Structure I
Amino acid sequence: MVKRSSRAYKEKYRMFQKLVSLALMGLLILLVAFVPASAQSQDEARQTEKVKQTILKLGTGAKARVEIALKDNRKLQGHVTEITDDQFVIIDSKTGAATTVLYSQVQHIRINRHPHQLAIGLAFVGGLVGLGLILAVALRGS
């Protein structure tokens, strides 16, 4: 009779161990699932504040040119015309359409201070090539 109660005790103890193990695993899964969510919201808040500071520093007007990648994979290019506490307005450089953008929608921002930089660079290289050709032809005859 003692053996049966000892056996029942061991089975109950094993069942208790399994329940404790399952409870700990569940708790561990909950901790892993919720910690990154809070960290992610802090990162998003930092990113939003960084975008806001960048736009405020840039200002408004035709010289406030930006290229923006949004979180919904859209890309905008143009200049900033209006800045508020939670959004700004960008005028598309090609179409002239105004788009209101929330700071929290911005994934990446690039300031384009010199939009004609490529054209100036190509003209400079073309001038150097032309000068080189003129010199080559002039020196060839001598």
Structure II
Amino acid sequence: MTGIRQILTVDQNMENLIVLERIIYNLNVEFSRCLSFHAVDKLLASKNFSLAIVGMSTDYAEGLMVLDQLRQNKLTVDLPVILISHPIKNEDNVINIYKKGIVDVILRPIIPEVLLAKVKLFLQFDYYKKITDGRMNVVIKK
């Protein structure tokens, strides 16, 4: 895979973002950090993201707000999102998270190898999607 990929990382705790970045730093990616759930919209328009990793703290409602923002923005409506969370005990909350388009959930404490494997997989999917989109554009232009 070539090219630097853009990953949106969202968490209210800077230490959590640093841990994420240390785990996946060598994958030829660039991170756009967002410490405030309210600032996500500003970042969405500035880059073409391959993946979002959203840390959900104890504030479940704010985490859902980020998911809503990602799904309502035409640039990120199909963006894969990995949610990092403490165990979610309420079954309705789990169902609601998946209804909002979460692709995967990783529970804290993070197992670095699991996060790394999942990020690699989603970046590979993004690569193949871009190749396919490019081929489709060529076919359409003919």
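FYI, it's all coordinate maths here, none of it is from the lab. Just so you know, these numbers come straight off a predicted model, no measurement behind them. Cβ atoms are built from the backbone, for glycine too; each structure is taken alone.
For structures I, II, calculate FRET efficiency 1/(1 + (r/R0)^6) of positions 11 and 67 (r between Cβ atoms, R0 = 41 Å, to 0.05) and state which one comes out highest.
By FRET efficiency 1/(1 + (r/R0)^6) of positions 11 and 67 (r between Cβ atoms, R0 = 41 Å, to 0.05), the leading structure of I, II is II.
Identify the structure, out of I, II, from whose coordinates relative contact order in percent (Cα under 8 Å, 6 or more apart) was calculated to give 17.
Checking each candidate, the match is I.
For structures I, II, which has the highest computed value of distance in nm of label points 7 Å out along Cα→Cβ at positions 107 and 131?
I
For the read-out distance in nm of label points 7 Å out along Cα→Cβ at positions 27 and 51, a value of 0.2 was computed from one structure; give its label from I, II.
Structure of origin is II.
Looking just at Rg/Rh (Cα atoms, Kirkwood Rh), which of the labels I, II belongs to the structure with the highest value?
Structure I comes out on top.
Of the structures labelled I, II, which one yields -21000 when helix-only ellipticity at 222 nm (-39500 (n - 2.57) for each DSSP H run of 4 or more, over all residues; to 500) is computed from its coordinates?
Here the read-out was taken from I.
Assuming 1.2 is distance in nm of label points 7 Å out along Cα→Cβ at positions 83 and 99 as calculated from a single structure, say which of I, II it is.
II
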